[in-house]
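Bear in mind that the values in this text are calculations on the coordinates, not laboratory data. Since the model is a prediction, treat every value here as computed from it, not as a measurement. Cβ atoms are built from the backbone, for glycine too; each structure is taken alone.
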Structure I
């Protein structure tokens, strides 16, 4: 059986190499790319250039450094191939696109985009680079599908520094939210079947991102800070007024210790005729997640979903956000996502893209072997009559003051 599995994996990795091989113009470059990716997948202690070269049987690392530095190939083309591969192997009608960032700790000041900045990975301010990523998750599996390097103003405001790091002259300052919007637009134009978008509050609080998704009819469940304004006022004030009957217990997916069960409260917001027309096809929601053991810990979300969407589906999408954290952990631990030694801008994109490719191959093989778990079943608690306004089978919040006056604050 082990020999059969090795044969299957060997066949699949060769098919993947054939898929992207035309992106690398010369035979020697294709061989080096293959050796690099095989090294990222191999039993290498620390996946730096020396150890990858030793794994490939090379006397020096120069040959494997070439695809990251001097060789001519476009990592964005490989990213596009990767997205097509993910759509084929992991795509599903329940697909969720997830946006988040991760930090890469670095020494010195010459690595593109490095500075002292907050890293959620470290949980503190560190000297690091920040990469903004998009992941795709469905009941078939999950994988990273796009990436952008965040460049602080300390970099984009110094063109000489940028040129030394090979940062293109047309690369201006862009917020992490801007980078996220660009990746979302690319993903929506790709073969990936995307039904939902989710992200943490750093991205969910940007009304331009939410409005962009609404304009193209893509549903979302986005975390927001407790100070987020809605058509019903501040979201934490609105949720604080929810009666006990409005809270339901749901599992939002399986964690390391089993189902992640929380209390959830959800209510529809009033429609906005100027934005939604006379016959809206989607509803806007406020959603809150409360810890069972520490009820003072509440997370808040804004959602936009088709009119027949159940609360359990909103909970599922909110829980899907953890998939990108699992992708980061797996890609770093198994595929060397964070073990690069490149300093220049093109090298970052090249290594990160090839590491994403290696991780996607593992995700596809896990899905083919049936080891990926499907979407977790929810565990709802039946609703009982409540003083909160209820229409049909869903809760609703009435607008605070005048609806038209709150459109701008909701943004």
Structure II
């Protein structure tokens, strides 16, 4: 067990508002929206009730070489793009392969590969189904391919806990580094599930916004007129390492990952606990690992999906932890800009949280018309200053299955 802090030395992202982490951050601060009308024949073919989503702004085939892209599902393509950026940003660490690990998540996995293969089977028969179908569709494909690409031999682990997946992978990476299982870990998550079956399913659940006439303003967390989330896609990666290892190689350090909490609601397969006990306990565990109190927290990146029930439930959970002080902490709900990347969203929001600490500003929350009295966060359509002094921020992720994951970051 190491006593060294765990730090972030590299970041990478392919998101609905930017092809890189810096581009995504800049677009977030400018109030951009990644939600757009879908220009695919299948939208009309299946008469989908929701005709928009937040697709990644840069398509993988424009970044990856064709032979590489061809053997990867889009989810793994996005993962590789984000991880390559993060690795380069970290200075391409010279690390023994047996001391390099991968903790990379997804909520759904290779849904495009699976359903394309099903279409091929029905239309052309079993001999035309690609031999690489299973290695492309399996949920651990992203982690496995990152391990192959970077030569990571310590471990290549996958979490699939719905929308909490990549935050949980970051927490796992911290635990693995603290346990001495690696010196450097590539952590994060990915998702590419803007597909007719997932769009139809989420719409059937009444989970998606139906603002087809105005996609850019559809995701509106904490707003009284919110009507559901916007499906997003992409990936984000963080290079995590022990501070000792980072200092020894002269790496730049963005922030420290000082805590994490993972819990389960055991309440309902899709609805979170309305009283917020599981979510509150995840926050408390993250602060306990950080050896911090609720009074130390200076910023919160809320899960805030823009659903009528989810946003107030998150407020209740945070109120349980912070009391009335929750009304004084700058809160950002960045899914208003990016949409909801499902298994990739926690990692992207972790990057936003790290950059908020580094630049001392909580990013704006767009599309907030009239704030719901049931969600009285200190939230704003403009960036909020975090002020001088030490910073401690948390990023929340909650997922179907009752999964709760919270990561805590601190300035260095």
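Quick notes on this structure:
- Parent structure of the calculated result 20, given that relative contact order in percent (Cα under 8 Å, 6 or more apart) is the read-out and I, II the choices: I
- Structure from which -10000 was derived, helix-only ellipticity at 222 nm (-39500 (n - 2.57) for each DSSP H run of 4 or more, over all residues; to 500), options I, II: II
- Comparing FRET efficiency 1/(1 + (r/R0)^6) of positions 177 and 201 (r between Cβ atoms, R0 = 25 Å, to 0.05) across structures I, II, the highest figure comes from I.
- Among I, II, structure where volume of the Cα convex hull per residue in Å³ as derived comes to 158: I
- Which of I, II leads on Kirkwood radius over Cα pairs in Å, for residues 233-280 alone, largest value: II
- Structure (I, II) behind the derived value 2.8 of distance in nm of label points 7 Å out along Cα→Cβ at positions 217 and 313: II
- When distance in nm of label points 7 Å out along Cα→Cβ at positions 9 and 345 is computed for each of I, II, the largest belongs to: I
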